[in-house]
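Trainee: What follows is a set of structures to go through.
Readers should treat all values here as calculations from the given coordinates under stated rules, not as data from a laboratory. Values in this document were obtained by computation on a predicted structure and should not be read as measured data. Cβ atoms are built from the backbone, for glycine too; each structure is taken alone.
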Structure 1
């Protein structure tokens, strides 16, 4: 079974402007992915970074929705020095934004097969790092994940 790490923008995508075709397609893909997680086709991991980001959401109903979705995840990744060190290296050496570097480090260190994100920049950076054999996790858009699997 493949293990996923979903970026916070994935959990919040249903709240974005659904009149934009890309956003609507990503939302449908995310809904399918969450259904596959609930059905046991995929497993998913949650992290302290996702907890932090969700706690900063000013919209109570969105925060509660994401908290409910987090319950399908098998476990929460806790902070440790190896995650912090990898994140610092990704940020300082490769110019990855700090929070994105933490998400990458969490997904990588916990053995996830995929980090699913709607962030094009993070997906491109992640693919470059994977091609360079710096990371093993495959950073992918939700639509592309469904095409691949």
Structure 2
């Protein structure tokens, strides 16, 4: 599954949290301009924080659900079973000193040869410090989108 890195990204739950809570127009643009992938693990995290997200959006649940459906319409979900043990092991080694919960995201980026978009500056800095180049900050991607549109 080889894809062009500049047009296809893997995102973590923090990016989805930001999109859902802010409701800014830039997020639908992000999700329609690029091919976006997420590991299925992302939805466990979203479910865990659903009530908090709903409170912060100040939207009725039905309007929030419509927004989420529109945003996720073109998102590709990567089942955990597609991640090889080699990718999981490499990702764990990269994440163990940063945050082990991010292992699945890094493993998916490694496995699919995609760039991971995150708003977690600690994760970004830690991965970069360990020589992992397949990571970008959400703000940098949004700035690029704003320049292009």
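Trainee: Of the structures 1, 2, report the one carrying the highest value of distance in nm of label points 7 Å out along Cα→Cβ at positions 22 and 126.
Mentor: With respect to distance in nm of label points 7 Å out along Cα→Cβ at positions 22 and 126, the highest-scoring structure among 1, 2 is 2.
Trainee: So if we calculate distance in nm of label points 7 Å out along Cα→Cβ at positions 54 and 118 for every structure here (1, 2), which label has the highest result?
Mentor: Numbers: 1: 1.7; 2: 2.9.
Looking at the calculated values, the largest one is 2.
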